[in-house]
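Visitor: So, here's a batch of structures to check.
Just so it is clear, none of the values below were taken in a lab; they were calculated from the coordinates. What you see is a predicted model; the values in this text were computed from it and never measured. Cβ atoms are built from the backbone, for glycine too; each structure is taken alone.
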Structure P
Amino acid sequence: MSGSSRPVRLAINGYGRIGRCFLRALHEAGLAETFQVVAINEPANGESIAYLTRFDSTHGRFPADVALEGQALVIDGRPIQLTHADTPEGVDWRSLKIDLLVECSGQYSNRAGLRRFIDAGCPRVLLSHPANSAHDVDATVVFGLNHERLSGDERIVSNASCTTNAVVPVLELLQREIGIEQVLLTTLHSVMNDQPLADGYHHSDLRRTRSAMQSMIPVSTGLARGVERLLPDLAGKVQAKAIRVPTLNVSAIDLVVALAADCDTQRINELLQQAAAGPWQGVLTASAAPHASIDFNHDPHSAIVDTTQTRANGPRLFNLFIWFDNEWGFANRMVDVARCWHRAWEPHKT
């Protein structure tokens, strides 16, 4: 770590799908020594936390020894303090001396709510979902697009959403190289924890009271707003809808785009392959293999464009298909943003 003689101390608030994937991504990337998770705040009991860390139905066994010792989750002999508060003020964050809180509960989306963590002793907060508005955070970051703009002065940063991270690289490329007139996005998203296995009273959205495993279910989405927040040149040009599908993991985006100039499918696929080998390397990739969604389980990319599915309807209307692991890809981008942000803030520490 540049300019630092000690590990970066992290805490995780909310230890669900993304919180657990974030911790695991640090270990799989070999970063657990330099970016040390020292505390996890999660209302669930310690036994459940340890069990779901060790065994994961989607991503397999944790790649390290996991144990529960008193009020600590111990991974490869290193203790992580567990707390079970349901408010930001319920944890003594100051005594933990953390450098960064990774907020993965999904419960705080406006500045007033997020400031509660700052006021309670967290010097910086990295949010695992979009804020309500651009003014509620100091920056919304999609790694590969604008991460280099982090100055180190930010206190609250959003990592946007998994779908935003998946589609923005493609749209940025097409806008930069050709120009975009209109965009229509349909996300086919795997089931989530706000849906029941059997019909039940789980949500105010009546569609989300229906069994997640028996139907494809339309849900609301803020993807269009999120895209326009990151790519302001597309303001007023983006529409989006989302459908939950009965798969455990890996989602897709069906992208329809009207370009500002004539093009063809070969040129678009060439541009995607060039971007995957160049400015978007490690974030965006392209494949021409005959894929099914399961092929991308545990894939760390934000977006994998299936070039066999690129279609044209005339010289300017195109349809592209983007795969993404909505858990693992997004968690890896959170790790990337945390590392980049640390490089920005570290020289300014006193």
Structure Q
Amino acid sequence: MFTVGVYRPQTLPESFNVCIDNIVQYLPELGASYFCSGDPAQLSAADVIWDPRAGGGHAPPKWLTLLEKPLIITLHGVGPLVFPEHYSEGLRHRFEIYKSNRRKKKAWKAASGRYSRIVTVSEFSKKVINDTLNIPSGKIDVILNGVDLSVFTPPENPAENTAPYFLHVSNDESRKNVDRIIKAYEKIKADNKWPLILKLAGDRTCDVPGVKIINKRLSAEELVALYAGAGAFVFPSVYEGFGIPIIEAMAMRCPVITSSGTACEEVAASYATLVDPASVSALSSAMESLMLNPVSEQAIEAAVKHAGSFSWKETAEQYYRVFLQSAGEGKASK
């Protein structure tokens, strides 16, 4: 048995915590012990170190690369490096983003040779990382995220005669395309138009008729209920490294509209309606079409089966193999 030291600062985005918790729970039964810490002295006692919180193109902290233990880094995405305009407001902020991006690229160059493997969450992300950071493809492993099917499970007795609605769930970053979702909704001319529910972080408001915004934090049960009642899940991100809400919605038997040409297309495969995320008209047409032409039961069941293939246990098994190989290489180098 070997030990994995998980670099886990106290403050992390919720999506990173979900990823960490759903992976480490399986490590003991696979044959590895683990502990979480932000302390260099504690982490240096591990056989391998895992930094699971590299997102936005950020490199690992320099001190982490100097601990002389095999280091595995999960780089979820590099959005700001590819679409700086979606991570800035105004020219002054845009300039700061460009400066930050130069620092990130410099930090990754300095870290070269000081980590064992990079893990990312889609083939799309692997290509973007290779293109933007010049990290060799041979150093990057793709391990897909999962979905917790014990949580995202359709109710056995769904409520009858409930009015469907369009649903979007995100943190409301610019890349999530919420402005275009609202514009697309306004363009729908059909009678008895479904309401649009936006579950967002932040304090956005909207006075468009039929649009309801939920800003408060929801429990897992409340989020599951939102998915269960939706007629369609709308997720046309301009950029995603993966897109967990896509498979959460599919697991809940909710038809999905998402983006072509991003990791969303890779994750959704042929089980969703794909649209150009830059086209309000295409998004509006897809929303209206799903509203007027219900998805077949056969298509819904196929999407549920597809969602079920994204298993956190399988994700953990793949991480374990990367950790095991890196631990062996670390011992061999001593």
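Visitor: Assign the value 1.3, calculated as distance in nm of label points 7 Å out along Cα→Cβ at positions 96 and 128, to the correct structure from P, Q.
Guide: It traces back to P.
Visitor: Further question on the same structure: When FRET efficiency 1/(1 + (r/R0)^6) of positions 120 and 216 (r between Cβ atoms, R0 = 35 Å, to 0.05) is calculated for each of the structures P, Q, which structure yields the highest value? Don't skip to the answer; put the middle values down first.
Guide: On the way: P: 0.25; Q: 0.65.
Result for FRET efficiency 1/(1 + (r/R0)^6) of positions 120 and 216 (r between Cβ atoms, R0 = 35 Å, to 0.05) over P, Q: largest is Q.
Visitor: Please state which of the structures P, Q yields 0.75 when FRET efficiency 1/(1 + (r/R0)^6) of positions 56 and 256 (r between Cβ atoms, R0 = 30 Å, to 0.05) is computed from it. Mind showing how you got there, number by number?
Guide: On the way: P: 0.30; Q: 0.75.
Answer for the origin of the read-out: Q.
Visitor: Which structure, out of P, Q, was distance in nm of label points 7 Å out along Cα→Cβ at positions 72 and 232 calculated from, if the result is 4.8?
Guide: Computing distance in nm of label points 7 Å out along Cα→Cβ at positions 72 and 232 on every structure in P, Q gives 4.8 only for P.
Visitor: If helix-only ellipticity at 222 nm (-39500 (n - 2.57) for each DSSP H run of 4 or more, over all residues; to 500) is computed to be -12500, which of P, Q is the source?
Guide: Q
Visitor: Using Rg and Dmax of the Cα atoms in Å, for residues 136-183 alone as the calculated read-out, with 17.9, 54 as its value, let me know the right label among P, Q. Mind dumping the intermediate values first?
Guide: Numbers: P: 12.5, 36; Q: 17.9, 54.
Going label by label, the one that fits is Q.
Visitor: Let me ask something additional. Which structure, out of P, Q, was semi-axes √(5λ) of the Cα gyration tensor in Å, for residues 176-295 alone derived from, given a value of 32, 19, 12?
Guide: P
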